[in-house]
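So, here come the structures, one by one.
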Structure P
């Protein structure tokens, strides 16, 4: 596993992509004089609070490799913001008392604690629909716009992220096989990461073989993200994590660590990292940034 030899490039890219998507989110969530000020305040709180902005970064990175420095990043702004809206909505709902019942997210009170439960539910609902409005009102060509809409809708709904969350909630106090656990996380965490990469590839003009390679890359890092989450949940304290340490164990949820043990979970992580890097071998252009992103996912500390 590499050790981020070109981390400065990654850091500058993540900073720039975060700034771009946050600017687009500020634009789309600004509602001067609205009668629903509290709702929009909660939407801002969830979507523009501290965060890695990993999924938007993937949109930009997977588009850029086909054009290099000549690529117009503005083509990705609405898609990147749409992905982040879906992610923010999912976190609001995941934290609710009826779901994971968490009080802390990214080092701050969760949305339903900072506001109230009803407002948090509505803020999540509004962010979900805002994502599709962003794509519908974007200036992309109609055919491309439909492809982007299909990618995000498929990843977000009952055959994607929401299905994964449903399986997760139904798995409390139950034993899962490794295959069942992977199915859950490929949906709950991996589906939106996969969609982010594919949306970026489509915006960059990838052909079918290139799209498939980036799909395999995204599937590997999506699962790796969850394996590392499970490892961090028992090895890093709350102050660093920004959320309660040991939350999954407290809820008696199956994890890679509980199923495989810590050492085997780390070995699984290394295997997924290798899969991601191997998937990039057939792609044209400079893939160093995508390699750095894979490194970052498996080496992050929170």
Structure Q
């Protein structure tokens, strides 16, 4: 399967430096160090001379105050940090604009998308975990932004990632099963997905979710690939599976519609405008196009 857009990266996370406060302080002072500003899942971007979209990277000396995250180092010896800010507006300059991962994920270089995914995921966790869940005391940022430590009970807390399975199911005619979530507007379709239950294997989660949502029994579960989905803290684990029974019975609560699509019918439905697939920033689109055999038309997506 082709590499999903948000799985690309070109910077070594250099985890061995996270516990070395002296090294982190020295790295921040280097003239070569570069900083990504992050607000929610947005940053500042600009076009280079060749029309390539780039994340705006500031020298550390120009970066504002804020919670700081160490993102890693590249082969040229450049160290990268992110700084969390409440708003990007004060830092916009001529030629720059605010943009989010959903918009830019397929347009950025591996270096930039890897930095932004890392920064967005860390920032989402820090913003939602300011207090110790054991004693409710305010916690302090540590390990270069990869941990929070409670000064009261000394408990160490690490960023969480919620595993979710996402699966493309086919039947004996090699048709693809697509569904529409009840919360989505008319015309939005995608493959099935769901969070992994405690004590459950990934393959068990695939079978359970497919059965619960559309009444289809899945077998021949095969791993396809993964993609970080930091909205706010998921890891999407992709699978292909076969249907042991083709009869569909949607749950009526989470899933409003589900249908088998042949390749020809899916293309027709997209051209007709009755089916909009996820954008290419999502592993769902990568999986659908893997099944289809080539990129699908650039029709409206979501």
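Each reported figure results from applying straightforward, stated rules to the coordinates on display, with no laboratory input. Since the structure is predicted, the reported quantities are computational estimates derived from the model, not experimental observations. Cβ atoms are built from the backbone, for glycine too; each structure is taken alone.
To test your reading of the models, identify which of P, Q gives 18 for relative contact order in percent (Cα under 8 Å, 6 or more apart) when calculated.
The correct label is Q.
If mean count of other Cβ atoms within 10 Å over residues 138-145 is computed to be 18.1, which of P, Q is the source?
Q
Out of P, Q, which has the highest value for distance in nm of label points 7 Å out along Cα→Cβ at positions 234 and 266?
Result for distance in nm of label points 7 Å out along Cα→Cβ at positions 234 and 266 over P, Q: largest is Q.
Quick check: 6, 24, 29, 22, 15, 4, 0 is what I get for P(r) over Cα pairs in 10 Å bins from 0, in percent, calculated from one of P, Q. Which structure matches?
Q
Please compute distance in nm of label points 7 Å out along Cα→Cβ at positions 82 and 178 for structures P, Q and give me the label with the greatest value.
Checked P, Q; max of distance in nm of label points 7 Å out along Cα→Cβ at positions 82 and 178 sits with P.
Assuming -22000 is helix-only ellipticity at 222 nm (-39500 (n - 2.57) for each DSSP H run of 4 or more, over all residues; to 500) as calculated from a single structure, say which of P, Q it is.
The read-out was computed on structure P.
Given a value of 1.09 for Cα Rg over 2.2 N^0.38 Å, for residues 26-169 alone, point me to the structure among P, Q it was derived from.
P
Given a value of 2.7 for distance in nm of label points 7 Å out along Cα→Cβ at positions 50 and 258, calculated from one of P, Q, which structure does it belong to?
P
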